[in-house]
Structure P
Amino acid sequence: MCLTKNSLHRKEHLLSTIITEEMRYRQKVCEYALKHGVTKAARRYHTYRQFVYRQLARYDGTVRSLALRSRRPKTSPTAHREEELCLIRLMLKQYGLYGLAEVYVRCQEKGYTRSFESMCRQIRKKGYRKVQGQRKSYTRHEGLDGEFPGDKVQIDIKYVPKECIRFPSYGLQYYQITAIDEFSRKRVLKIVDEKSTYETTKFLEDLEERMGFPIHTIQVDNGYEFVNDADRTSRESRFELAVKKKGWKLRRIRPYSPWQNGKVERSHREDGKILYSRHIFRRKKDLVEQVKKHEQLYNTTVKYVLNFKSPEQVVQEYFETVVA
């Protein structure tokens, strides 16, 4: 540790004693101007007289007096004030878990007038939140978003982590079935204790009612809880028959391509961060109630991708526009 500190001190000393070529050039200009005049110095060193006069005004006989000075302004009228930074920190602490869009809207409610990008820049610059690198996908995929509420709904199933379950499960594994509308990002969640077509088919019974608008297309992966393997049988699963009975279209994503169901996969990641990593469930009833509250909170939280609106607001505004 001592060697490291000594090496750092030596490095700082070297940086403080460095004399650049620019400083040597300015010293030569000043010395020549003192002997032969400003005009001849400007001609000899291919510069203008105002530059020579400025250097002579700073020159005291030492090369360090000609060192480059900081161009940083002493004052910045547009800089964030301390009260604005305090507001960002407070809102980030309270609502940062639900995304920066929610933080920005909460700050606006408290009188914040800057842009969203300006707020994000301050969070990165001040180190209020650690910046996470995003891994780029190696397969190009152009998603087809829904054009209106119910145009396309993604459905998937997620394991409930065993670490957060503290009640006797008697060997049962709990799952969360998720449906998300691509246009509005509105979600419907349900907790089940079986990963089967029976539970996913039962989930469809009141899905339209809980969404609050008609559904046209359902998109799922190739899991056995949704569809049958075409290489093994040509029969349709119970889930496929239920979708057809309701008059909806069923769309299957490409095998081993979860990014094609990216919206529901991303929402599952948010569930793990917001809900399952922060709660302990003592009873099954607690698990069901917390998931229900989480669904309501998600549907009323603003999203950046929705232009700082919540899924419920997007649905409401769309149908108000259609009726008008």
Structure Q
Amino acid sequence: MSDDSFYATPSTLFLSDSDVEVLADMDAVIGALAEAYGQPENQAATPDRVVVPTSTGWQRVMTSAPPGSKFAGSKTISASVKNGLVSYLITLFDQNDSRLAALIDGNRVTGLRTAGTSAAALKRLLPQRPIVAAVVGSGFEARAQLRAAARVCSLAEVRVSSPTQANRDRFASELTDELGLPVSARNSAQDAVRGADLILCAARSRDESPTLMAEWVDDNATVVSVGSTTPSQRELDAALIGRAAMVVADAMHEVLYDSGDMLAATSEGYDAAGKTVSLHDVMSGQAERPSAGIVVYKSTGSGFQDLVIAELLYTRALERGIGTPLPTGVLTIRK
């Protein structure tokens, strides 16, 4: 090591999955994401994700330097599809001195940022009155979406549908007890979403056909779609995008050109791009919900969200003395 090189001070901090569980709470996540999305958008600071094939699956890297943040970094996802295994790692670099500030297990962060960003959007999009919500899906993401939505809106009733009766019954029973509001299991998605003010979509069909059809949705409903994040995936009927008065995108380019729902809508002749606005514009007040019509919040997720949450976790970890300082680090070199 030369005199012009140094190791990070303080030491690089490793945050394990259990550390993240202790440090994260949904209210703080929603607040951090709402504040970050209220800043002017800089698409160059969050480029498109990069995906490379491997012998058993793929590696995906999502980078970002959120405007106004002290940190920049990336989330790397390593998926061994052949073996049904995946791991997540977030790096956090200090923009001022280039030191590697933290390595964070990103397992929980994906769920936190997806549900947290949806909830931040709903604070701007939903009417200020008790509403009826429908959940399409009963898995991890569906639960996270409902939990987050319950923190930002007044839910009078919730209905859930999913293909397996035992799963939807369990969802209804457990979330009724947890949230203290009536959650009922329905035999079909159509039955669940009829008349709902808010529809949370967090499930795709096995054959990638849409799980939410346009004719089921009321004229002024708000739809959250988080389950179609690649060109081959489908969740929403193309005609629903056609009916929508507005589509709100958490990541404009990827929603328009990497989401199967939006690609299908465009190929069927609907002007998907013409009605899509950035979540940054909605959160900053530059775009408002139309007075009438369906609004779709469409999410593919982004490194921007991961890095906003990573900074929150790191800051809290330093304040509380949580995490493991690494005994050695990455050398920072002066050039």
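Where does the value 22 come from, among P, Q, when relative contact order in percent (Cα under 8 Å, 6 or more apart) is the thing being computed?
The structure behind it is Q.
Supply the structure label, taken from P, Q, corresponding to helix-only ellipticity at 222 nm (-39500 (n - 2.57) for each DSSP H run of 4 or more, over all residues; to 500) with the calculated value -10000.
Of the options listed, only Q reproduces it.
One of P, Q was used to compute FRET efficiency 1/(1 + (r/R0)^6) of positions 52 and 76 (r between Cβ atoms, R0 = 30 Å, to 0.05), and the result was 1.00. Which label is that?
Q
With Rg/Rh (Cα atoms, Kirkwood Rh), for residues 68-163 alone as the yardstick, tell me which of P, Q scores highest.
Between P, Q, the highest calculated value is found for P.
Comparing percent of Cα pairs over 33 Å apart across P, Q, which is largest?
P
Read-outs throughout are calculated quantities, based only on the coordinates presented, and are distinct from any laboratory measurement. As the structure is a prediction and not an experimental result, all values here were calculated from the model. Cβ atoms are built from the backbone, for glycine too; each structure is taken alone.
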